[in-house]
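A.B. asks: Dropping the structures in below, format is structure tokens.
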Structure I
């Protein structure tokens, strides 16, 4: 695990609060993520884990608090711009473009991520094929997303995020619904992704996996 050149964390979330009306889904969370680590996140349903990720990645704006990425304040940055900076995420409820092929779903990520401005449509599809091979979906490249099983949809969700070339990747229960063999394969894939320089924030309820792969564990809980 390393920090950047001045010793600061890769991402520093300070006193993050998100209210929906009178309900505080996240209340005063301080969390630093260090470059190169796998940070495991535990907590019961309703503790605000996904809402916290939504705030970091721009899907929701925090009611209060500050988010720094590589020392830059991104608290009010729109989600598409956060993706360009090198932050990507998966969704707990998978969100494929069902009418498109598996390849084109992933190519969209390749065009809107950190290196998206550099790529033509052809290059984005080539990047998609690389990533789909990496996650074990190469045999489904030409299928429409609506044809996929739940385990394959989980892999597609991960592939879409990886195609964005993230420096920091938020994974929201990517192992949910997988059988033990598939969980083992997913764990090894996450280790490989991390070894290749991607910092991981992993929300997971599969205790075996989160305990084994994480460098550090954080618990979010409701009070």
Structure II
């Protein structure tokens, strides 16, 4: 479905006012749907900092050009053991990503509620990886804004399950861009590269008002 129109945010995201050498660019605000989407349109995303709502625009941004994803032979073999679905269990993916026992867990109840609402409104989506029994064993979620998919988090309970979810996402985003926030050696091995903040903002400006991909309707 097409995303629902949103009430305008009362907050502004002005790159000219951001600190040059800090990934954190603002504190406070709210998590209303219009605010969150407006933030992504300006290259910013929410993540708590010491219990406070903070907004981030990394100085070095990790991105994946879908056609440039590196899929090894071993990953292709792994993918045959899974089925990829989309938007069939957004809440389950979000809940798994928010598991407080995970190392580096950061998804607060407020963040979780905000993205569930964005999913209901057609802005947030999930890619699920399921095993032969149909059990959810991996996945990712994020926001689709035009031809930009802003990835928020991923998880796996089986080897390569999150990588296979990323493969599925890349297939849905031809000609677009996948934002992964920060690169890691693991993500770099899959084709993620870094852009400086200015380059990222210019790239995003060209994508956010283009028609986005049509997400498969859940069966």
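A.B. asks: Given that distance in nm of label points 7 Å out along Cα→Cβ at positions 22 and 110, derived from a single structure, equals 1.8, which label among I, II identifies that structure? Could you put the intermediate results ahead of the total?
C.D. replies: On the way: I: 5.1; II: 1.8.
Structure II accounts for this read-out.
A.B. asks: A follow-up question, please. With FRET efficiency 1/(1 + (r/R0)^6) of positions 126 and 182 (r between Cβ atoms, R0 = 30 Å, to 0.05) derived from the coordinates and found to be 0.65, which of I, II does the value describe? List each step's numbers first, then the result.
C.D. replies: Values: I: 0.65; II: 0.90.
Of the structures listed, the value fits I.
A.B. asks: With FRET efficiency 1/(1 + (r/R0)^6) of positions 14 and 70 (r between Cβ atoms, R0 = 30 Å, to 0.05) derived from the coordinates and found to be 0.25, which of I, II does the value describe?
C.D. replies: Values: I: 1.00; II: 0.25.
That value comes from structure II.
A.B. asks: Shifting gears a bit: Could you figure out which one of I, II the value 1.11 for Rg/Rh (Cα atoms, Kirkwood Rh), for residues 54-93 alone was computed from?
C.D. replies: Numbers: I: 0.95; II: 1.11.
The correct label is II.
A.B. asks: Still on this model: To test your reading of the models, identify which of I, II gives 1.9 for distance in nm of label points 7 Å out along Cα→Cβ at positions 150 and 174 when calculated.
C.D. replies: Details: I: 1.9; II: 2.7.
Comparing all candidates, it corresponds to I.
A.B. asks: Computing distance in nm of label points 7 Å out along Cα→Cβ at positions 166 and 198 gives 0.7 for which of I, II?
C.D. replies: Numbers: I: 0.7; II: 2.8.
For distance in nm of label points 7 Å out along Cα→Cβ at positions 166 and 198, the value 0.7 is produced by structure I.
A.B. asks: Out of I, II, choose the structure whose coordinates give distance in nm of label points 7 Å out along Cα→Cβ at positions 38 and 102 equal to 2.9 when calculated. Walk me through the numbers on the way to the answer.
C.D. replies: Numbers: I: 2.4; II: 2.9.
Clearly, the read-out refers to II.
A.B. asks: Using the calculated result -8000 for helix-only ellipticity at 222 nm (-39500 (n - 2.57) for each DSSP H run of 4 or more, over all residues; to 500), pick out the matching structure from I, II. Let's see the in-between values first.
C.D. replies: On the way: I: -10500; II: -8000.
Source structure for this number: II.
Every number in this text was worked out from the coordinates using simple rules, so none of it is lab data. For clarity, every value in this text was computed on a predicted model and none was experimentally measured. Cβ atoms are built from the backbone, for glycine too; each structure is taken alone.
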